[in-house]
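Scrolling down, you'll hit the structures one after another.
Just so you know, all these numbers are worked out from the coordinates, no wet-lab data involved. Since we're looking at a predicted model, the values are computed, not measured. Cβ atoms are built from the backbone, for glycine too; each structure is taken alone.
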Structure I
Amino acid sequence: MNFKKVLIAVVAVVIVIVAWQMLTRVDRGNPVAVATAFTKALKNKDTSSASKYYVPDKADAWRQQTDDKLSGMRSNATEMYFEHIPAAPAFTAPVTAAGKTTIVSGDKSYSLEMTQVDGKWYVTGAQ
């Protein structure tokens, strides 16, 4: 194999990886983007990915508690839990009242409490 061909292949792979990371990155300064990413991860039953959008100092505890709760549910209850989570939440702008910031899905069936830490938005609770 030619060194130039290997180098071109490596550069192509690096470009694809960088482009993928940039295109799938969630803007932490946008509460709607963070809420949507959290909701989609949770809808996909991926508590590991969802915990990345949870407040950092409570993310591990939330993930463990959620995993324990889900594993303790009967299959029908688990399905009902995930059906409640909208696949396309279309969140509205967050509203802050009495010191709590809440963001609500477009159909008003699902809401999240959020907080901003160092300019980045995080989920603090789901309702």
Structure II
Amino acid sequence: MIRPCFLVVDREFSANISTRKLIIETAKFNVITAYSGAEALETAERFPAIDGVVLDIGLRDMSACDVVHQLKQRNPKLPIVVICLPDSDQCPEADHHLGFFDPASLLELLQKLRPKATEEIQARNQALVEEEN
């Protein structure tokens, strides 16, 4: 089984790792993390087989919409989820917009983006549970 791999682009804080990365990994998806728009673009070029991008709209070095635009220019089919405040500006080129602090919705959306892999992961988890009992 090949697990889906998502690029998470999150704001960087001192002595802190991305909580979104941890949340996505609970679904047993692979995660590559970038902490700026520039790093996200470089990382997407270095790892072109990513299955999607989760992007915080509040990047400090460049507009999140510019990052979305450049990623879509490289790969128009790449699913991009922008995390934003409900009343904030959104990125029109993004495929999905989700509110902050809603980890369940984020996981549900990513699982819908890769349903076959999600099904395989869940079946494997169930087999592990049965083995342990």
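Tabulated data for the structure shown
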read-out: Answer label among I, II for the case where percent of Cα pairs over 18 Å apart, calculated from the coordinates, equals 60; value: I
read-out: Structure (I, II) behind the derived value 4.3 of distance in nm of label points 7 Å out along Cα→Cβ at positions 8 and 32; value: I
read-out: helix-only ellipticity at 222 nm (-39500 (n - 2.57) for each DSSP H run of 4 or more, over all residues; to 500) from the coordinates reads -13500; which among I, II; value: II
read-out: Structure with the greatest value (metric distance in nm of label points 7 Å out along Cα→Cβ at positions 64 and 80, set I, II); value: I
